[in-house]
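**Student:** The following blocks contain the structures, represented as structure tokens.
We did not get these values from a lab; they are worked out from the coordinates using the rules stated. These numbers were taken from a predicted model, which means no experiment stands behind them. Cβ atoms are built from the backbone, for glycine too; each structure is taken alone.
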Structure I
């Protein structure tokens, strides 16, 4: 929520969207990074 508040103060009402997207992008990037790291340690089994 802090990112949204800061974006609203800087950009006005459009900051509601851009602030939320900025915070979400960081979470998605972290999820992709950690899934790649996990795939290096664990190999899938064929059935």
Structure II
């Protein structure tokens, strides 16, 4: 099993992206954040995908 380690820079980038998107659509911003973390979860289960 693989572990995803989030760096402070990566989390800061995600926060900045979400803040930018949330100016127009808070819901879309949350959806994007969810997609980032869902993609990382896929790496844990399927690291070679």
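**Student:** Of the structures labelled I, II, one was used to calculate helix-only ellipticity at 222 nm (-39500 (n - 2.57) for each DSSP H run of 4 or more, over all residues; to 500), giving -24000. Name it.
**Tutor:** II
**Student:** From which structure (I, II) was Rg and Dmax of the Cα atoms in Å calculated, if the value obtained is 17.0, 54?
**Tutor:** I
**Student:** Another question about this same structure. If you work out relative contact order in percent (Cα under 8 Å, 6 or more apart) for I, II, which one comes out largest?
**Tutor:** Largest one: structure II.
**Student:** For structures I, II, calculate distance in nm of label points 7 Å out along Cα→Cβ at positions 23 and 39 and state which one comes out highest.
**Tutor:** Greatest value across I, II: structure I.
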